[in-house]
1. Going by distance in nm of label points 7 Å out along Cα→Cβ at positions 147 and 195, which of structures P, Q comes out largest?
2. Output the label of whichever structure in P, Q has the greatest value of distance in nm of label points 7 Å out along Cα→Cβ at positions 59 and 219.
3. Who wins on FRET efficiency 1/(1 + (r/R0)^6) of positions 139 and 227 (r between Cβ atoms, R0 = 41 Å, to 0.05) among P, Q, i.e. which is largest?
4. Work out the source of 1.46 here, i.e. which of P, Q gives that when Cα Rg over 2.2 N^0.38 Å, for residues 11-178 alone is computed.
5. By the measure mean count of other Cβ atoms within 10 Å over residues 203-210, tell me the structure among P, Q with the highest figure.
6. Thinking only about mean count of other Cβ atoms within 10 Å over residues 43-50, which of P, Q has the largest value?
7. Between P, Q, which one scores greatest on distance in nm of label points 7 Å out along Cα→Cβ at positions 51 and 283?
8. 22.5 is what came out when Kirkwood radius over Cα pairs in Å was calculated for one structure; which of P, Q is it?
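Coordinate-derived values only; no laboratory data. None of these values were measured; they are calculated from a predicted model. Cβ atoms are built from the backbone, for glycine too; each structure is taken alone.
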Structure P
Amino acid sequence: MNKELRNKLRAFIDETGKSASAVAKGIGRSPAALSQYLNFSYKGDVAKLEVAIENWLARQAERQERNVKPQTDFIQTSIARKVFELADYCLIENEIGVIYGPAGLGKTFAVKEFNRQNPATILIEADLGYTAKVLFQELHKAVGLDGHGQIHALFEDIVAKLKGSDRMIIVDEAEHLPYRALELLRRIYDKAGVGILLIGMPVLIGNLRGKRGEYAQLFSRVGVKGVLQVLDPSDTELFVKNALPDSNGVYKTFHSVANGNTRVLTKLIRRSIRMSEINNMPIDKDLVTEAGKSLMI
C-alpha cells in the first residue's frame, strides 16, 4: 500500500471537508472500501484502487486550478433590476406575474437573490419531471408541512397555510409545468390571495394562453409580465470590471463575443483568465476573441 498516497487522500478529505461517501463515489468505490483503504484493511486489488485514487486526486487538483470564479458577488444588471422590480410588485400587490426570456440571461441567478433577500417568498425550481402532484408536494414541504397526501389535501393545506400570510410563490423554469399545475396555482392565488411569479423561457407565455386561447381563465389572472432581452453593454462592463478591475475597455470585446448572454459571458471571462495564466499574456481583445473560439456559443 502506498502510504504517501493514502496520506494525500486523507489530507484532501480533511482540507476540503468532503464526505467519505462523496469521495468514494468519485473514485468509483463503496464508502466501505474507501474506509478500509484508509485504515490499511482493504482486501481487494490495492494497486487497481490506488490507480483510481491517483486519477481522481489529479482531476481534483486540475479542477481546483481551473476553478476561477470571476463573479463572486451578486451584480445588479438591467436584467436583475427588471426581475427584482416585477417580483417586488407581485409580492407587495399579491399579483400573478410572468417573466420570460431566452436561456442564459441570468433569470435564475436574479430570482435566487431576490428569494434570499425576501424570506417571505417561496422558491420552487421546476424541471421536466414536475407533475401537478410533485409541485404541490414541494409546496407543501416549503410551507412547513410533510409533503404527504393526495393532491386535493395538499392543495387545501397549502391554501390554509398561505391565506392572509402576504407571502409569494415563485416558480422558476415554469415552462415545465403542465396545465393542471398552472391551473391549481391560479386557484391558490384565488383562494389564498398570495402573489405568484412564474419565470421561464418564451414558451411559458404560450403555455399560459393555450394553443387556441383555451386557457383564458388562467391567462386573464396575469397582472404583470416582463420580457427579458440580452445584457446591455453597461451590464457587461460591470461583470468584467468585477472580475478584472484593470481590464479597461476590453469589456466591449467581451460583450461582442458573448452576444449579451450572461451565461456565455461568465464562461468567457473564466476561459480568458485561464488562457492568460497559462500563456502569461495580458487579457486583451485578441485573447478574449481567441478564448471565445473554444466556447460553445
Structure Q
Amino acid sequence: MGGTLVVEDVIKTFRGFRAVDEVSFTVSEGSFTALLGPNGSGKSTTLKMCTNLFQPDSGRILVNGIDVREDTVGAMSGVGCVIETPEIYPDVTGRRYLEYLAEVSGMTSESAASEAERVLGIVGMSDRADGKVKGYSKGMRQRVVLAQSLLGDPSLLILDEPTSGLDPQGSAEFGRILTDLNSRGKTILMSSHMLHEVEGLCDSAVIINRGRVARQGSIEEIVSRSTITVSTVGDVSRDIISMVSDMPAVTEASAIDGGLTVRLDGGPERQADLVKALVSMGVRVYAVRKEDPLEEAFMDITGGAGS
C-alpha cells in the first residue's frame, strides 16, 4: 500500500483486552480523512500509535514510507499532531507559548518569532496573540493548539477531535481553517464524533467498530445508500409500492401515512429518478426528505452505537 500514512494489521492489547484488532487503512497524500467510531472503538488508541505515543503489539505504521517504531524521529519529522488537547500554562501569552515550542525544536529566537507569527496568522490569532492564555476562550485555546501542530510546516496533520466542546460558530470557523489547510496541500487525519461536520469537511473516512475497521472509502461511497421519505397527497397503493420495490436502485420500500419510505443505493441522480418515476405513476409528490446519509451509514455499520 502506498500513501502518506499507512497502517498495516495493527494490534494493541491492554490487560488482555484487544482494543485495536488488525486495523489497516491508508491515508492518501492530500486527502482529508475522518476516523470515526463509537466511544471505546479504538480511535484514540489508533491515533496514539500513529504518533508513537503507544507502540503496537504487532503490525506496523508508516509515515511517508518510514516505519514509526523503527525511526520515530524520521517518521514524525513531517507530522503535526493534537492528541488529547494539551493544557497551556495560563499566565503565558499565545505568542510566547509558540515561540518557546519553536525554540525547543531547535530554532533560533529570531526564527522562532517568525514561525510563531506565521502559524498565528494561519489560525486567525495574530490580533490576540499577546494576551495571556487565561483570558482566552476555549475556541481560542484550541486555535493556539492547532497552531502548535503547524510549527515547522508539517505535511501531515493528525488531530484527535479538534473541535470537541466548541459551539457551532467556533466549530464552523475551525472547520474553515482546516479546509483551507487541506486546500494548501496538507494531508489531514481527524477523528471526530460530529458526523455532520465530517461530511462537510472530509473526502474520505475510516469507520472503526469494536477495534476493527468496519468500512472505509470515500464519503460518497459510504453514504451512497440513503433513506428517502416521500410525502404524497393521499396514500400510496400496494401496486405502487411493488413497482417502486422493483426499481434497480431500490433495496426496500414501504408505505407510511401520507407517503412512503424508500431505501436507495445511489446519489442525487438515483433520487431524482425515483421522484420522476413516482410522478409518472400518477403519485402526487409534494415533499421529499433525505435522512442524514453519513449518520445513517454510521448507525448501520456500528449497530446504532453512540459516537
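1. Result for distance in nm of label points 7 Å out along Cα→Cβ at positions 147 and 195 over P, Q: largest is Q.
2. Looking at the calculated values, the largest one is P.
3. Of structures P, Q, the maximum of FRET efficiency 1/(1 + (r/R0)^6) of positions 139 and 227 (r between Cβ atoms, R0 = 41 Å, to 0.05) occurs in P.
4. Here the read-out was taken from P.
5. Q
6. Q
7. Comparing P, Q, the top value of distance in nm of label points 7 Å out along Cα→Cβ at positions 51 and 283 belongs to Q.
8. Going through each structure in turn, the value belongs to P.
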